[in-house]
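Following are the structures in question.
We did not get these values from a lab; they are worked out from the coordinates using the rules stated. This structure is a prediction, so every number in the text was calculated from the model and none was measured. Cβ atoms are built from the backbone, for glycine too; each structure is taken alone.
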Structure P
Amino acid sequence: MILLKQVRVLDPVSQTDKIADVLLEESKIKAIETNLTDVSQNAKTINAEGMVLGPGLVDLYSHSGEPGHEERETIVSLTAAAVAGGFTRLNILPDTLPIIDNNTSAQGVLEQKKLWPDSSPQLNFWGALTQGLEGKQMTEISELANIVIGFADGYPVENLNLLLRLLEYVKPLGKPVALVPKNSQFSANGVVREGITSIGFGLPGTPTISEAAAIAVLLELTSATETPIHLMRVSTRRGVELIADAKARGVPVTASTTWMHLLLNAESVISYDPSLYLDPPLGLKSDMLALIQGVKTGVIDAIAIDHSPYTYEEKKVAFGETPPGAIGLELALPLLWNRFVATGEWSALELWYRLSVAPLLCLQQKPITCVAGKFAELVLFDPQKIWKVNHNNLKSLSTNTPWFDQEITGKVLRIWN
């Protein structure tokens, strides 16, 4: 039995933000009261003044090194990083080795569950839409449907005729479908959003139309099939505009952007830190501002982490030659909190909603709540605790982040799951 005294309780579902005592007993929220006095002496009391208690965070999509690239990240290190970041549920993309594109590979991964730590977050896998990396053929969707959380390749499905058939086929299965809006014919070898910044830095740029054209096509396919889709990694102002228009017309679409696209833009690449090379690339400042507004208004439903671990050797090469991606499970909450909540731009409930409730709604699942009588799937966060991002403090095996070796404010103290 644990008693949290005078903790700030957030529940985005009921839109509750209050200071209260919280009693946890046998994995349940026993009580939430302004001042609890009639409590067993056996209860462990924690002075939680200044701390935040909210529903567990949910990551829509990230990458695991295991199986196939355990030098980048193992399931043990991945789940430890998730716990350290406040995530009680993780949804892993199928680009493992082997790729999760058939019943055998999916079962092989899930059979390893008995080896996962008992304190692990709930770990689910997306099933691939297409077979292999070439994406020329549909996977065994009906067989995978009973095993995976939904379907997503994690990269664009370039064959539009195949994609049309996929959307028609998956519709009666009632599983979420997540698609990457990117037209590679336009994006070429770009490593930053095309504009004055890319020219000044001497780096190849990816034009906005690469994303905009893809979103337009995907929205038309969705309208034609009436199959709900989720658009991953939205990164441009034009993308936000197209999604807003589609939602206003009743198109069944949800969307997410990644946490780093809300904090950084192409101007940040002045350091040439390879951890700033993302896919999609960091956008213009106008893109970043549109994404921030899109999240606040709900045009962009959720914030994803897209945790992408790589080894030191893989990342310590020229900016454009490094594989795109950065880690983020342990960093997203404190950095987003300091940028948006501490400054008053967003309320604490707005941020928590986009990291906890909205991802589950995108997955067509019930949200987690922080109310008395419910199971305790919670995170305790200290927004004032200062810590240094280094090997000693990170749980992830990889360190590819532009915040490495820097002090940041805000630390998850523990989760209940």
Structure Q
Amino acid sequence: MVRRHAAARSEAEHGDDDGHEAMHRLALLARFTSDKAALTRLYLTPEHKAAAGQVEAWMREAGLATRLDATGNVVGRLEGQTKDAPAVLIGSHIDTVRNAGKYDGNLGVVVAIQAMKRLKREGLGLPFAVEVIAFGDEEGVRFPVTLTGSKAVAGIFDPATLEAKDHDGVTLFEALKSFGCDPGKILAIKRDPEKVVGYVEVHIEQGPVLEAHGLPVGVVTAISGASRLKVAIHGVAGHAGTVPMNLRHDAVAAAAEMILAVERVALLRPDVVATVGEIEVPAGAVNTIAANAQFSIDVRSPSDGLRHRTLREIRRAFEAIAAYRSVYFKMTSFYDVEAAVCSSAIVRALERSVAANHVSPFRLASGAGHDGLAMAKLAPFGMLFVRCKGGVSHNPAESVETEDVRKATDVLADFLLSLEPKKIRR
């Protein structure tokens, strides 16, 4: 309770400054870009290096001992009241997609540093250590791999991915060396689970739910599992003017009906979203009945069982459509990630901190992937979402309110001050 009172004084005396400073820092980070007309900061590029240097400087200002690890993560550590005490890990990522917004990932890093700066300013010690981590590869844009830094911290990094190449033929191994990292030390990054209390990340929602409920922040219950597939349909090519409609084996017509079936099946299931984002008609022509068509499917849900049942129902719908239209289809999975369920103890602790800051606690799932997918393999984890305008993300139009960023800082600081590690780790 004493800590909560201290956090409340901090909010009253410095909260507005924290919000404005965080927004200023986010604007500064957006200047580290390879594209003068937009924000593009890919993993292990000079722009990433510059942003990492700036983040490291802010960490030191907040009283953290810093280092750059073997995957390019920037790590800042504040020791607890006892030497070698287990650590709470907080942070997010500083890489971006191409033509990105300012807040995806970066917000969580800046808010984490801001919360630590507040604790230093208030002279409030913690019984556990805290590590703020700015991961470098959450988006997976430059190389055909993702979560490189968080997988290394969690101890699930696959050394084979060091041979992955970017569009210029540069391997991940070569890029790490050029960045100043030693790929040979990546496996040593793995944290001892006994030395980690948990992982917590602040992130923009990337969706419209919090805005629809008029709430600045919400507590995440799970990161959805995801399945991605390619569907190839094979019919029979024919002349557009000579083959009667009832005798056609039209791959495009079958694809259209299948795509609508994907939407129909998902609409009947709460907590499932399904998307067809790519459609292609190989060798198509305006006056030809298409012999082939292909499209992608992305199915996500915080429940792996529900996701798999949805996929089975989609396949049954496709089988009926293919039989009716006399075409053949093949579904090929190329990506499957299990859902990561947030620690119930961390969810409750975040909710208490949200309520302590005069906001009604609200739970929601994350449909997007995050570093927590990897960190869940290491320790209990949780996330705090921040409202973003229109739910827009991966877009220069990303927008958050200064007051919401301040509130997120307040909640994170209160969470750290009131956290009881034994309740999280049991």
Structure R
Amino acid sequence: MKRTILAALLSAAVALSGAAAPGPDGAKFWPAWRGPLGTGAAAEANPPVEWSETKNVKWKVEIPGLGSSTPIVWGDTIYVLTAVPADPATLAGANTWDRSSGRPPLLAPAKQKFAVLAVSRSDGKIRWEKTLREAVPHEGVHFTNTWASASAVTDGELLFAYFGSHGLYCLDRNGNLKWEKDFGDMKTRNGFGEGTSPALAGNKLVVIWDHEGEDFIIALDKKNGKELWRTPREEPTSWTTPLVIEFNGKQQVVTSATNRVRSYDLESGKLLWETSGMTANAIPSPVAGDGLVYVTSGFRGNALLAIRLAAAQGDISASADAIAWRYDRDTPYVPSPLLYNGQIYILKSNNGILTSFNAKTGEKLYDAQRLEAVPNVYASPVGAGGRVYIAGRDGGVAVLEAGPEFKMLAANTLEDRFDASPVAVENELYLRGRKFLYCIAEK
């Protein structure tokens, strides 16, 4: 009874804040890329503060292949997407770059097995592994990207695994394939690869298809994959994930991109409002709360917009009412922002330099604090247990106290590299590295 009341209160709070409610069980787990609230925060989680390879590691398991997708969690199972090369030598070039050569290299296409793994939360054992497609990718990827960079999403019954050009798949939680969809081949800018994840709300699964070709946003019936609506877009390649929010009793889909930030009616796909876009190579996903939507990007420029939903209608580019506040310094290139306990946390470019704001007013609470433990960051910050967790590309994870004052609590290091974002569920933290999946829990 107590759990039911708590879940109902949380769902109501989420709906009032603007983010689509995750449902009574989804609030407890991590059903999608940015968690149960779509903000990077887990209200019910309380993971450890400190760990190392010899402390508070409940288990660690090697994940075959290569993937930078953040795992998702439902019940007693973790779901991980990966691309396993037919020739293991394919992995040799990952994360190696002689900078004297100039332009970053691309990993050359080689035959891959696109797969989803179900991992036991209790002991890290792989319960089942399902290969969904075997193919040679039509183009390479940036050497820091992978062919499995999108996160899965679930409603607790159905699981949706998305590999972009290599298909969208619906499975049950036992790994049985229900339906699949192929949107064709995406041509990404400079061959950097793909990265957007699908969004799930009610009976609709929403996918963005922004590339160097014909663009669109599409909604599918989650039960059978039937196309419900498709709306054309005009965008260069973007890697952002759509965010479904609820405002005034209606759901809308917010998308961030280089040309325009747009919101669509979830039921029909009709454009509701739009404003000027982000910087080039738009990657960070939007977050929302308390009637505001926040969009960021930071490649060859800096952009952070706080958009007031109550005043958002039509073209709001010049609307002082709709644009609550903005910021044009030290914004993130790859990491998405964290919205947690009334604060927005952003990283500078891909660096461990953290700035935080009062989310409602835009007041800067602290500015450009350097995190020595995580000098290089692709992963997005996560909030849980009154703390902020930031995982780095060199194996470090910084843990800070959440609040208006900057306070480091711990600097932890593991023998891996983290591009996927941390996942906080109950008293555990999951870290998906280039090689291992870790379960962090107090022992």
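At a glance:
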item: Structure from which 5.8 was derived, mean projected area of the Cα convex hull in nm², for residues 79-150 alone, options P, Q, R; result: R
item: P(r) over Cα pairs in 20 Å bins from 0, in percent derived as 27, 59, 14, 0 - corresponding label from P, Q, R; result: P
item: Among P, Q, R, structure where helix-only ellipticity at 222 nm (-39500 (n - 2.57) for each DSSP H run of 4 or more, over all residues; to 500) as derived comes to -12000; result: Q
item: Label whose coordinates, when distance in nm of label points 7 Å out along Cα→Cβ at positions 287 and 375 is calculated, return 6.0 (choices P, Q, R); result: Q
